[in-house]
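Participant: Take a look at the structures below.
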Structure P
Amino acid sequence: MAVRGIAIVLAAIALASCGGSTQKLEKLPSDAVVLAFGDSLTFGAGASPSESYPAQLAALIGRKVVNAGVPGEVSAAGLDRLPAVLDEVKPAMLLLCHGGNDFLRKMDDAGVAENVRAMVRLARERNIQVVLLATPKPTLPPSVPAFYREIATEARAGFVEAVMKEVLSDRGLKSDFVHPNAKGYGEIARAVEKTLRKSGAI
């Protein structure tokens, strides 16, 4: 346990130093399906469907990206919904962005972390690669809970830590208090693309 704990701490330090993930991922075939799963931030609330981050990402990486975002969904509901979506879509990669609605409802961080960790586990049990997008709390300024980095490190998942916080801290990139506009979703898509390229996934 001590050795595992040290390894997690060292990996977390490496993640923190770059604000994201250098975890190596398997290259996605050109016909691979990527599943973007989450709440309204994935759905693209505040912009048109073609301007959501999954739609813009698909154009950037040349792969099919399925948008499975449900506005208003909390992480417990996402955990209930995810198995059927994974079985239907059969993705090679899961892009997971969840927790924002829990934070808006002031739910306990431990419960959110447990649900996100369980969703990552469901994907890994199906041999699906995972990239985790951290969602900030709606504070002023927005703050990212540490558990996202911890989960990404434990699961050896790709990790996009800063972009949501950066977008939601910039009025010019938002459609309202908690949602990006088309330009903001573009920033998110480019951050995910950068992580995928650095990891070797594309």
Structure Q
Amino acid sequence: MGRRVLIADDHQIVRQGLRALLEKAGHVVVAEAANGREAIQLAGVHKVDIAVLDMIMPVLNGVDSARELVRVAPQIRTILLTMVADRPYVIEALRAGAKGYVLKTQAAEDLVRAIDEVSRGAVYISPAVAVSLVDAVFDKDDSPGQLLTARELQILQLIAESKSTKEIARILNISFKTAESHRSRLMKKLDIHETAGLVRYAIRRGLLPL
């Protein structure tokens, strides 16, 4: 049975690809959003069964969007679509109310399978992430590692995409001073103090393709 789907991603070409994929699978894409705040507004206008949210979006990220959707429209099941496979972010997404966590590096069919599973009331996690979570159960090292906030992930991705501080401020709808402050705190937290190093770090974390 086809589901009514909302897609939220700040890249139009990604939304177009997701629309084609989901419509081919028999679902109906009823709305597209370029950021989390727009996704929540559209969810209030359209009858939506499933919201597919990019984790790193301007204005409001995917995790916070999922949390807000649970509050205002609990009947909508949310799926996070992301490049980030780190365990702490998966746990944060699930705690926010997301019912699916799908890696962009997986086959396209993985998202279709996720929609089918969460529609039936199950929780779906991409196999590669699920294995990592199982491994964590037997891992004696319980430290979460260097966990960046969702905003810091946004800043990191934009820096890695060669965006200037002024451009970052405009994209995220924040002041230049706030963007500069985020950038400084990010570099301090990671102990990386030049852009090339941040780009390499973003690639290792899966925020950018090799």
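Participant: Using distance in nm of label points 7 Å out along Cα→Cβ at positions 32 and 48 for the comparison, can you identify which of P, Q gives the largest number?
Facilitator: Details: P: 3.0; Q: 1.5.
The maximum falls on structure P.
Participant: Kindly point out which one of P, Q the value 99 was derived from, the read-out being volume of the Cα convex hull per residue in Å³, for residues 104-175 alone.
Facilitator: On the way: P: 99; Q: 155.
Attributed to the structure labelled P.
Participant: Figure out for me which of the structures P, Q the number 16 belongs to, where relative contact order in percent (Cα under 8 Å, 6 or more apart) was derived from the coordinates. Before the final figure, lay out each step's value.
Facilitator: On the way: P: 29; Q: 16.
Computing relative contact order in percent (Cα under 8 Å, 6 or more apart) on every structure in P, Q gives 16 only for Q.
Participant: Where is FRET efficiency 1/(1 + (r/R0)^6) of positions 24 and 88 (r between Cβ atoms, R0 = 35 Å, to 0.05) largest, in which of P, Q?
Facilitator: Values: P: 0.80; Q: 0.55.
Going through P, Q one by one, FRET efficiency 1/(1 + (r/R0)^6) of positions 24 and 88 (r between Cβ atoms, R0 = 35 Å, to 0.05) peaks for structure P.
Participant: For the read-out semi-axes √(5λ) of the Cα gyration tensor in Å, a value of 28, 21, 15 was computed from one structure; give its label from P, Q.
Facilitator: Only one of P, Q returns 28, 21, 15 for semi-axes √(5λ) of the Cα gyration tensor in Å, namely Q.
Participant: Work out which structure the value 0.90 belongs to, where FRET efficiency 1/(1 + (r/R0)^6) of positions 72 and 168 (r between Cβ atoms, R0 = 25 Å, to 0.05) was derived from one of P, Q. Don't skip to the answer; put the middle values down first.
Facilitator: Values: P: 0.90; Q: 0.30.
For FRET efficiency 1/(1 + (r/R0)^6) of positions 72 and 168 (r between Cβ atoms, R0 = 25 Å, to 0.05), the value 0.90 is produced by structure P.
Taken together, the values in this text are just the output of simple stated rules run on the coordinates, not laboratory data. As the structure is a prediction and not an experimental result, all values here were calculated from the model. Cβ atoms are built from the backbone, for glycine too; each structure is taken alone.
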